[in-house]
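Structures are listed in the sections that come next.
Every number here is computed from the coordinates shown, using simple stated rules; none is lab data. Bear in mind that the values here come from a model prediction, so they are computed numbers and not experimental data. Cβ atoms are built from the backbone, for glycine too; each structure is taken alone.
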Structure P
Amino acid sequence: MTASDITLGGLHVLGLRDGFFSLDGGAMFGVVPKTLWTRAFRADDRNRITLGLNSFLIRGEGRTVLVETGIGDRLTDRLSALYGLFREEGLVAALGRAGVRPEDVDVVVNTHLHFDHCGGNTRRSEDGSLVPVFPRAEYVVQKEEWEDALHPNDRDKGSYLPDNFVPLERAGLLRLVEGEARVSPGVTVVPAPGHTRGHQAVKVEGGGRTLFILGDMVPTAAHVRTSYVMSYDLFPVETMRQKKKFYEEGLAGGWVYGFIHDPEHFFGRVAKKNEKYEFQPFVIEPKSG
């Protein structure tokens, strides 16, 4: 059975979903032919594939950390239809089932500021103003990503929706970091450029184990192969370089990886066979006794 949670020493990590959405399969796999990527994903009549809007809840050491906030509930009807958005309950309700209220979250990490990773950062208040969903949290973003989100180029400006992140600065909850930074005991953000210039991954360490949340560097288990890179990536060659770097570190350290957009797997491992990297599911280990 595929695992939805993992324990690393005193830290417990739970995979949650804001819902599902759809993107063009060709764009998701770049130069990889459709005959190959359809082995992993079935495309609909508009060539879209279904992806998860995954988040990771990290609890322990007296702290609660949330990685990614999904799309949220403020997309227009037109965009919801375009992206085939399906949110049965949404992230806040999923957190509630895990016993976590929005005000319990101490840190929110956005790997980057595209709308499908940070749409749940903010909400409409009763007076119509935009306010942070997690009112006590420190929202952590790389400084380069923040600058690019405020001044996007023509290619990706449609992915940066200011209502998802500008209110954080107004509320005094934004923390901009430059490079690797510790955000909570056992939790570190690590630069992983390629998808965007300021994209970051999240490293969780405890009990001699490591979980590495890949963000859009490797959005699904099917993207583990080095050349399986999205057309959305601004720097695809850099993405490939970063993948190899973090795979080799993980192979040496026995890492588990977290996937932000896989519709089935929250966690997995990466194996190396004949100089190629392959995904291996992370299964629930049977209890002894």
Structure Q
Amino acid sequence: MNRLKYQLSIAVMITLGSLTSLIGQDEKEKEDPKTLVEFSKTISELQATALKEYRSAATPDTKNAALVKYYGAADGLVDDILKIVQENPQDRMAGRLLQQLNMSRNPSVVAKTQSTMLEVAKADLKGDASFDMLMMLISGNSKPMVKSEAQDLLLENFGDSEKMAGFAMTMTRAPASDSNQSMLRNLMEKSSHDSVRGAATYALGKMLASSEKTKEEGFKLIKSIPEKFPNVTVGRNNLAKMVEGEIFEMENLQIGMDVPDIVGEDVDGVEFKLSDYKGKVVVIDFWGDW
């Protein structure tokens, strides 16, 4: 009897061990990401942990270490992510994860990511995935040589595509480098689409207006939009209407100009004008609630 109990105990232990092993395998399978969506969730969790560390950090060094963790949350997954991106470049999460990898503080991760993006773009130079990859390389923190190659490929393969209107609009936030200005001038002069030429005119105008040396040329380009492109819509916005406020600012709200008169009511409902206080120091507080 005792021997039977012993054998049963061994059997139970073996069975429980096997079950534990199987459960462990299941949990491991669940933990290992298999899709870009799962990778994104894993990265978000790692970033949340890094953010907590950053908020509780007591010294600049520990804060910086937490930031490196945050921006490098995808570093350990780079090879798996890039493999799936190459196999499924149209995956809706591809762009987001590539941007995450591109923000890494690890130069080798960034180089590998940008190299893969160029490979994907070159695999189908007329496809949507190619356009998306080239757009990210140009608008991101790509190395100069990579960015230059991406710009050349974009202009060569999508230069006369209406998609370039959206691209031109993203360039309103790009640095006013010679290459960026040259590309926008190319679109302004050679595109057969009003939407592209209008967006490029606006983007170049914004770029040039950001510098004192080229401000006048920038203002001139933006002011030309209502006349040249009155019906152009980029995304959901009518370009001419979108620049109305900017043109008013250029013509009326520059340093050294007289302040436009403002008419309003005081707290008692009595109408007053800003000009009533001419010669006095006046503080104007603009606020809004959305």
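Annotations
- Structure from which 1.1 was derived, distance in nm of label points 7 Å out along Cα→Cβ at positions 218 and 250, options P, Q: Q
- Origin of the derived value 17.0, 59 (Rg and Dmax of the Cα atoms in Å, for residues 162-273 alone; candidates P, Q): Q
- Value 3.2, calculated as distance in nm of label points 7 Å out along Cα→Cβ at positions 50 and 90, assigned to which of P, Q: Q
- With helix-only ellipticity at 222 nm (-39500 (n - 2.57) for each DSSP H run of 4 or more, over all residues; to 500) derived as -5000, matching label from P, Q: P
- When distance in nm of label points 7 Å out along Cα→Cβ at positions 106 and 226 is computed for each of P, Q, the one that comes out at 3.9 is P.
- Given 281 for volume of the Cα convex hull per residue in Å³, calculated: source structure among P, Q: Q
- With relative contact order in percent (Cα under 8 Å, 6 or more apart) derived as 8, matching label from P, Q: Q
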